Structure 1
């Protein structure tokens, strides 16, 4: 039987070899500003080009510490009431923003034919835990209320995000279960999320170096974000999952935090929650943002969209 957990695709091998040859200091040895610039540069080089859309518009909504920047994406100038996708970017709650995930958001809006609202939450170390989560929850509640500035009426919410944003997608879903918004979450889509403590997991031991995300990077993010690991808003696997909305949950087999996503899938299964679990075999963390450098990742993202459409047809 093949060892699928250590299988590496050929285009992934080539990209990893290129990253190794490029060198450069690890995250723990650069400033926050340099880390943020490097993250943007990686996506500029490796991600697929942004899609042309009818609507790409910057907005803002009230938040707990001032206005929260947002960006609306839509393939249509106007549309009837329907689900709205709420996107939370990755980057360890430290280095991402609206621009690092711009191409991905255009892809989601194009493929799903639904409005997407990306949330530019406060990042650490300037604003450590739980500031990012508080902003994501506040923005999602605002979107649920179908404000005039949005120009679209939401009948349901689809929280989605990658990595730290995957954590946010889960936590926002749980927060809106505890205190309902104007419309419900109809589907959550955490992509390679941090849902449980990654320290000491088998996947972080197996893929600590050489697979895009590293253990050193996770240590860097955690030191900046300062999560309280006893709080469900940091480790959402700790929450009560009974009655959780359905999910499309995605992991990558070569991801050091892969087992964290598997833990969340197990928790959903134990609670009897309908969900689709997809593991990208032979793929790495950040596959959503490396589609030009690693062409096979586009098909994986297409599978995620197909699963989302199926689950929205069942539950939306």
Structure 2
């Protein structure tokens, strides 16, 4: 899936269909997990109990089901003799569930069956496809987790009502990393308090992250002065409360998709070695280090310059 496809509702529909087919083919909608006396939820619960003892609340969080379903699965495992519950030594008001010797034997059978099933699947694929599949599934799983962590937040175009809050975000984050105005960083830009007006320019855009009326971060794209075919990824700043949720990658990708649609052939950025996480992100997105700056951004303190080719159109 290329950058243009990523925002395409038909591409999202295709991914849904493929995920649905995979769930069905693996038998995850059945009443039993293969020929084992376990439902898929019971099987997942037993696997986790094979690793450690947990409260029902913990199991619900690990398996990503509601507490009532976790409680039901545990009760069924207890009835079958595969698990037992006892008072939590750390909290007498709750119970801790652990696997029994009978449950361990059942878990061995379950693992044997599932390992065989997936060995049969991998036998249909060459080694290089297996490696690609593993990498893609890791990326897919991470994207699912990040998407869930971003629920409730809004990503939208900046408006004039956002100017003061976004400027404060930039100043706060800049101060956190020691990017002071006197050193020639973006925080010194005269347009900092009027970003919505700046990004109304042709082939430019700025997005903000909002939660309950509070602006928590943002990023923009704009033409690189003197280089009409090149855009610049600009002013990516995020408050601590939204870091680690994947927003930096999401906004960078959104900016790249926008740049492709606008017909740019490359995307440029300037940053500093202080922003270690940001540099790693840019590298993962295909940005390559340059020997020096291009254009005249006025950010002479940003010693790291990078460029990424785009597939315009």
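Quick note: the coordinates plus some simple rules give every number you see, no bench work behind them. Nothing here was measured: the structure is a model prediction, and the numbers come from that model. Cβ atoms are built from the backbone, for glycine too; each structure is taken alone.
Structure notes:
- At a computed 20 (relative contact order in percent (Cα under 8 Å, 6 or more apart)), which of 1, 2: 1
- If you line up 1, 2 by percent of Cα pairs over 12 Å apart, for residues 233-272 alone, the top spot, with the largest value, goes to 2.
- Origin of the value -0.83, where log10 I(q)/I(0) by the Debye sum over Cα atoms at q = 0.17 Å⁻¹, for residues 25-112 alone was derived from one of 1, 2: 1
- If helix-only ellipticity at 222 nm (-39500 (n - 2.57) for each DSSP H run of 4 or more, over all residues; to 500) is computed and equals -14000, the structure in 1, 2: 2
- Of the structures 1, 2, the one that 6.2 was derived from, the read-out being distance in nm of label points 7 Å out along Cα→Cβ at positions 129 and 193: 2
- For the set 1, 2, ranking by distance in nm of label points 7 Å out along Cα→Cβ at positions 177 and 265 places 2 highest.
- Label whose coordinates, when distance in nm of label points 7 Å out along Cα→Cβ at positions 49 and 281 is calculated, return 3.3 (choices 1, 2): 1
- Read-out distance in nm of label points 7 Å out along Cα→Cβ at positions 81 and 153, computed value 5.0, structure in 1, 2: 2
- If semi-axes √(5λ) of the Cα gyration tensor in Å is computed and equals 48, 24, 17, the structure in 1, 2: 2
- Computed 6, 24, 27, 18, 13, 7, 4, 1 for P(r) over Cα pairs in 5 Å bins from 0, in percent, for residues 217-256 alone - originating structure among 1, 2: 2
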